[in-house]
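Next come the structures, one after another.
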Structure 1
């Protein structure tokens, strides 16, 4: 349930962001995906360093 709500909210956010910036939706989604991946990598590195 929570995951589906998050997905819907994320979709609405991406759509609103694409309208606000006048960018194609696919470009906005790509940028958001890259941001999420980058944040995940940074978090993983921090966790790995913390374990050592």
Structure 2
């Protein structure tokens, strides 16, 4: 069950990162303001970072 939960958290972080890049950023007046917003979620996927 813990492994399944960890997989779900990883999938959620990927979806959040994609949401910033594909869903939010293109529609902002200045997309460069959001250029790194997805990185926080991708960093959480690094070993030892997911809680």
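Here are a few things to note about the model shown:
- For helix-only ellipticity at 222 nm (-39500 (n - 2.57) for each DSSP H run of 4 or more, over all residues; to 500) computed as -13000, the structure of 1, 2 it came from: 2
- Label whose coordinates, when semi-axes √(5λ) of the Cα gyration tensor in Å is calculated, return 26, 11, 5 (choices 1, 2): 2
Laboratory data are not the source of any read-out in this text; all were calculated from the coordinates shown. Predicted model, so just to flag it, every value in this text is computed and none were measured.
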